[in-house]
Structure 1
Amino acid sequence: MDHDDVVEAFQAYLRDHNLPVTRQRLEIAKVLLASARHLSVEELTEELRRRGQAVGLATVYRTIELLVRSGLVVVRDFEEGFKRFEPARDIPHHEHLLCTVCGTVTEFRDERLERTTTLLAEAHGYLRQRHRLVIYGVCAACRTGTTPS
């Protein structure tokens, strides 16, 4: 689904649940659903302000909750004291690297890891359903003093 289709899917979700389709909700959805990053509420609010959109914090939280319930956004908790949100793109399961200095999140996928987690679960008598891996470290940009992209 491209960006416009996802925003339209959110509008349809709101209408299907008899919820108002407001300009503010759509602006929040546009920013969050177009983001390649894992945004915090603070980052999302700041981006909205940069775009000249005056949106209250309560509206941001409520709209994110609706986006999550609609299945269009996924909550990520990297144990930083706040949550991040990413669009639920049509990509396979993936893992995350989190820079403990600048907060950059990098996604990766490795078939070897997928096979290993299945083998480990089976070795302990489990039928693996899902797993989550976050690797915490310092990104190359922070180690070299350059700006992360």
Structure 2
Amino acid sequence: MRSQGGFTLIEIMVVLVIIASLAYVVGTNVIGRLDKARVETTKIQIKQLETALKQFKLDNAFYPETQQGLEALVAAPTTGRVPQRYSQEGYLEGGRVPMDQWGNAFIYVGPDQTQDGSYEIISPGEDGVYPSDDDISSRSIQ
């Protein structure tokens, strides 16, 4: 008698279960790291916006008002308190305000609406809702 070569259905099923298990473990680890990377990148973006705001203040002796928003970093405001020594190039590279890592616009609260006369930059986080538990604020970044 000749035996026929090949795999049984059970052997194939065992291999598929092992492959699926490995894919699950690798997938969950990668997704977890991706979420952490998005949070860290958003924090870096907030720090860059803070640097631009500080440069704006150095040139003009005040921070933009809430209504002027972060757009005051790419185009000279024409309403509210108008800067007299606005940089011709603006304060952000690329001529636009970036979005956070989930595609949401940053929220800017100027000194006209804070108790301490400072500002706050907020990312509404993954859910895109402000306020919520996943918000990232310039005041909470070390």
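Just so you know, all these numbers are worked out from the coordinates, no wet-lab data involved. As the structure is a prediction and not an experimental result, all values here were calculated from the model. Cβ atoms are built from the backbone, for glycine too; each structure is taken alone.
Using mean count of other Cβ atoms within 10 Å over residues 45-52, single out the structure from 1, 2 with the greatest value.
Comparing 1, 2, the top value of mean count of other Cβ atoms within 10 Å over residues 45-52 belongs to 2.
Looking at structures 1, 2, which one was distance in nm of label points 7 Å out along Cα→Cβ at positions 5 and 37 calculated from, given that it came out as 4.2?
Computing distance in nm of label points 7 Å out along Cα→Cβ at positions 5 and 37 on every structure in 1, 2 gives 4.2 only for 2.
Could you tell me which structure in 1, 2 was used to calculate distance in nm of label points 7 Å out along Cα→Cβ at positions 85 and 117 as 1.9?
Structure 2 accounts for this read-out.
Hey, semi-axes √(5λ) of the Cα gyration tensor in Å derived from one of 1, 2 reads 30, 22, 13; which structure?
This figure was derived from 1.
If FRET efficiency 1/(1 + (r/R0)^6) of positions 29 and 53 (r between Cβ atoms, R0 = 35 Å, to 0.05) is calculated from each of 1, 2, which structure is the one that comes out at 0.45?
Working: 1: 1.00; 2: 0.45.
It traces back to 2.
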